[in-house]
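Take a look at the structures listed below.
Here, each number is a calculation from the coordinates, and none is a lab measurement. None of the values given here were measured: they were computed from a predicted structure. Cβ atoms are built from the backbone, for glycine too; each structure is taken alone.
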Structure 1
Amino acid sequence: MARTRLYRNGVLESENFPAAEVSDYLRDSTATVWLDMCSPTAEDLATISEELSLHELAVEDAVHEHQRPKLDRYDTHAFLTAYTVRLDTSTGVLHKYEVAAFVTPRALVTVRKDENFDIEEVVRRWDSASELAKSGVGFLVHGLLDYVVDSHFEAVQALDEQIEALEDLVFADHADYRELQRRSLRLRKSLVTLRRVVLPMRELANAVMRRDLHIVDDAMMPYYQDVYDHILRAAEWTESLRDLVTTIRETQLTLQGNRLNAIMKKVTSWAAIIAVPTAITGFYGQNVPYPGFEHAWGFWASTIAIVVISGTLYWMFKLRDWL
């Protein structure tokens with residue numbers, strides 16, 4: 001079911017009226033209308049498309065999923081696409097939820113692809129700043145973008161905490177390298193997804209704030225500047241975390257290599273020590289006469305040689321930190 005709101009002279013006057021009445025209210029120059037639709041088909045958008053003279057390409061983009069965050073300008077309206085995100089802290093997987101919006105001089109039509117986009121949070125932001133409603137559509141678009149950008153910031157902050165925890169695990173004494181590798185790859189994938197969502201928002205916000213588009217008035221400009229600042233901070237933070245995950249992965253591989261070298265060094269040292277008694281007992285095991293053959297002192301001579309030579313090798317390897 002479509003959800004609607006009517007503002008007149010900056011005051012909320014009506015809610016949840018039929019979508020077919022939108023064009024009737026827009027005949028009043030003091031009215032601003034919001035219409036929200038969830039998972040509409042092309043047929044669902046046909047009526048409102050005719051009433052607001054929406055471009056067919058914009059309507060097509062609103063129906064199809066996986067659009068790039070953007071702002072397209074048409075003769076009678078603008079069309080924007082953006083994503084909110086949420087990080088599953090238990091798995092490190094980032095989920096994104098798409099929203100499209102038609103922005104006309106006195107109407108905002110939001111199109112959600114599913115119920116996961118929390119439109120109620122957007123409405124709460126509008127209600128908490130109702131004194132700005134006189135700015136019309138610019139006020140409504142700001143509430144929408146503010147919620148979108150805040151979700152990006154929350155996701156970046158959650159990813160930062162996850163990566164800090166990953167750093168601690170890298171240097172743990174008994175680290176699970178398979179789990180570390182799996183989690184680092186998941187976080188890197190989530191950061192790539194977040195980067196694709198966050199970086200285009202700079203261009204989108206710049207386009208919305210253009211004076212010739214007539215969306216943002218002087219009263220709303222400082223609020224849009226604040227949103228733009230959050231976009232820049234989220235983008236820079238995302239880039240730094242992406243580099244940090246790469247560094248962690250390289251550090252993990254370096255530590256694994258160092259541990260493997262230490263293990264190989266110890267194994268080789270022990271193999272050298274074990275080779276001494278093997279060589280001596282192999283020599284004395286020959287079926288030919290040798291010094292001490294068939295005499296007790298021959299046995300003790302070989303035993304003493306094994307102990308002395310093996311002990312000397314152990315002391316030398318220990319001195320060089322090979323054991």
Structure 2
Amino acid sequence: MTEQSRGGYELLSRYRGELMGIAMLYVMLFHAYELNVDFLPFKLFRAMGFSGVDIFLLLSGMGICCSLTRRGQEPYGRYLGRRLRRLLPAFWLVVGVYSVALAAVGRITPDVIFWNLSTLSYWLNVPGGFNWYISAILVFYLAAPLHYKLFRRCPYKELLTLGMYLAGYWLYRVTWSAGVLHLPDFLLRIPDFAMGFLVAFYVMEGKKLSTKHLAVWSTAVVLGLTVVPCWRVQPTIFPLTLAITAGVVPVCLILGRLLDRLPGRWLHSFLRAVGSSSLEIYLLNVIVTREFDLLAPWLDHDPLHITYYLIAYPINLVLGILLHRGLERVQKGIQKE
């Protein structure tokens with residue numbers, strides 16, 4: 001294998017688990033809203049942590065495209081069953097217990113339990129809804145086979161991917177103008193998932209990160225950076241997420257190269273463990289984030305709130321990994337019967 005191929009798209013496949021782990025840790029840092037650290041570079045870095053979702057959606061799209069290619073003409077029901085078995089047991093367990101507890105103490109009405117478990121709370125903008133991400137990723141999963149068929153048949157895959165970028169932005173502007181203000185998190189992430197398919201195609205076709213490709217991704221980064229000053233003036237017309245989606249592939253390529261050069265394997269093992277358990281870690285992290293006021297009297301011991309996160313986040317990671325492995329073991333036991 002040449003040095004060029006080792007530093008290209010192949011690294012995104014080789015280190016997909018580690019990259020998912022990095023994305024999850026970055027989202028957790030973003031969720032540390034109460035962290036009172038005034039060091040400006042750190043504050044800016046933490047504030048951009050929502051881009052971990054973009055990395056995760058890119059890698060999810062890449063994984064689904066590769067899976068659909070390997071499995072050929074798999075029935076839609078079988079494909080969807082595999083996705084739901086990975087997503088819903090952990091979601092129903094964590095969100096179900098949490099929602100019931102909130103209803104028991106009167107913080108949400110009992111009907112919100114249903115809306116949360118159905119994943120409809122985000123789409124209907126139900127007060128007290130759990131979170132937007134699981135609802136969004138489920139829709140991406142549902143639509144993936146249709147996009148895959150279109151993507152496979154389209155001879156101009158780069159233009160199709162660009163079209164998905166423009167479609168996501170157009171839908172965002174239409175819904176925002178119509179007063180539907182809770183959907184940008186999903187609509188502006190459509191390009192991430194679509195670009196995952198394009199990257200998967202590059203990986204499966206053995207595409208090299210050529211000078212032409214480098215020029216394209218460099219141009220995307222430059223265009224993304226031009227969004228930032230526009231966002232400061234017109235945040236509605238130029239949401240910052242546009243800059244992130246433009247730069248998510250180059251960032252992942254750089255991270256892949258860094259992972260390839262890291263000595264030792266313990267960090268790789270840790271990141272893969274976090275990446276494989278990212279669903280469970282994320283669900284628990286939403287609760288840790290939302291329940292700061294409840295947990296702080298036991299865990300918070302300084303005005304900067306550093307101790308809260310130094311205690312809560314390692315527990316969050318361990319419980320998430322254990323929950324993932326426990327559910328995985330139960331599902332394997334059921335499948336054997």
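I have 14 for relative contact order in percent (Cα under 8 Å, 6 or more apart), calculated from one of the structures 1, 2. Which structure is it?
1
For FRET efficiency 1/(1 + (r/R0)^6) of positions 127 and 207 (r between Cβ atoms, R0 = 25 Å, to 0.05), find whichever of 1, 2 sits highest and give me its label.
Looking at the calculated values, the largest one is 1.
Work out which structure the value 1.6 belongs to, where distance in nm of label points 7 Å out along Cα→Cβ at positions 31 and 279 was derived from one of 1, 2.
This figure was derived from 2.
From which structure (1, 2) was helix-only ellipticity at 222 nm (-39500 (n - 2.57) for each DSSP H run of 4 or more, over all residues; to 500) calculated, if the value obtained is -20500?
1
Thinking of 1, 2, which structure, once Cα Rg over 2.2 N^0.38 Å is computed, gives back 1.01?
The correct label is 2.
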